[in-house]
Structure I
């Protein structure tokens, strides 16, 4: 295991522990501050919140690992849920709930509900359903992510076009049109692709 991967795991577990602590102590609003800071950082480093910090993603990875261990298959992503209207509808509901929380002062369990939804859906469906089509955090971060200064890139001179990267990408960010490439607005920066690439053709630049 590379040093970067070890650092990523430590960061993910630390963020998960912090999230649970804030949830238990009733200070979950602090997490929104962390998320808002990550929106700014996404402009420079890509969607590091998704791949390195997000507690939902961390537990989803665990669920995916268990499914792989016991060879449990996932259902295909329903075509209805792939429609942009569905994704933006969830984002609108999320923002409305956040505004109501700020205005009324009532603590709506928005983050716990999203956490439970992401994990539960991953029991039955591939991670891409949540990351690409449903997660309101991902929808927000895809905007600054499209302008990120740094990202994971595929060196086409080294790439053998084996397709492994596209298979393991949990965000559905890799396409094969005219050679493999990574859509940085969708890339979670989780480095699954880089870790699995047999040619080591994927680098963060």
Structure II
């Protein structure tokens, strides 16, 4: 039995547990705010990442209009991410963090993961309320948010994981708002110089523009 399986066994002895699949900022462990049990890299089939508008009446973060990262069902795609195991009692706190998203169940057979998910553990993903919004104004992406997401993929999947995130996410035709030095995102992270240079270079390759 590996260390993750042992932790899960001990946790289930203490009370109910849940798991949620992070595909954006939740991939970065530095942004997690609960005392979660464990987190492991995973792949989820039947979903695709995309940038979406914020809900009507909530178009801004700290006065800055921006887009939000989401995932939508797509039979022909799969996304890499982080499966976070947490206590059921912590789920309301995660729901509050993801208040602009719907928490929906995913089936265990859609997950590719090294350690089997306990059968009694429900697995969720958060999808934006605006997944089906008919209009997308293409508002900017916050650089402080994007830095956190890309750092998470770097830690979990390496440079190829960051490239995969950029390649597999719809909606990168919108610009990036340069707020790295005065972060708008509430869970902004510090980037070492080599990550900053790598991320900026990859975004340049992708043709991203800045505002």
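Readers should treat all values here as calculations from the given coordinates under stated rules, not as data from a laboratory. Just so you know, these numbers come straight off a predicted model, no measurement behind them. Cβ atoms are built from the backbone, for glycine too; each structure is taken alone.
Where does the value -17000 come from, among I, II, when helix-only ellipticity at 222 nm (-39500 (n - 2.57) for each DSSP H run of 4 or more, over all residues; to 500) is the thing being computed?
On the way: I: -17000; II: -9000.
Only structure I yields this read-out.
Check the numbers for distance in nm of label points 7 Å out along Cα→Cβ at positions 14 and 78 across I, II and tell me which is largest. Write out the running numbers ahead of the final one.
Working: I: 4.0; II: 3.2.
Looking at the calculated values, the largest one is I.
Matching task: 4.4 is the computed value of distance in nm of label points 7 Å out along Cα→Cβ at positions 38 and 182. Pick the structure from I, II.
On the way: I: 1.7; II: 4.4.
Value 4.4 for distance in nm of label points 7 Å out along Cα→Cβ at positions 38 and 182 corresponds to II out of I, II.
Rank structures I, II by Rg/Rh (Cα atoms, Kirkwood Rh), for residues 22-109 alone and report only the one at the top, that is, the highest. Before the final figure, lay out the partial values.
Details: I: 1.03; II: 0.97.
Greatest value across I, II: structure I.
So if we calculate FRET efficiency 1/(1 + (r/R0)^6) of positions 102 and 158 (r between Cβ atoms, R0 = 41 Å, to 0.05) for every structure here (I, II), which label has the highest result?
On the way: I: 0.25; II: 0.85.
For this comparison of FRET efficiency 1/(1 + (r/R0)^6) of positions 102 and 158 (r between Cβ atoms, R0 = 41 Å, to 0.05), the top structure is II.
Ranked by distance in nm of label points 7 Å out along Cα→Cβ at positions 142 and 174, which of I, II sits at the highest value?
I
Ranked on distance in nm of label points 7 Å out along Cα→Cβ at positions 54 and 118, which label among I, II comes first with the largest value? If you can, show how the numbers build up before the last one.
Numbers: I: 0.5; II: 3.8.
The maximum falls on structure II.
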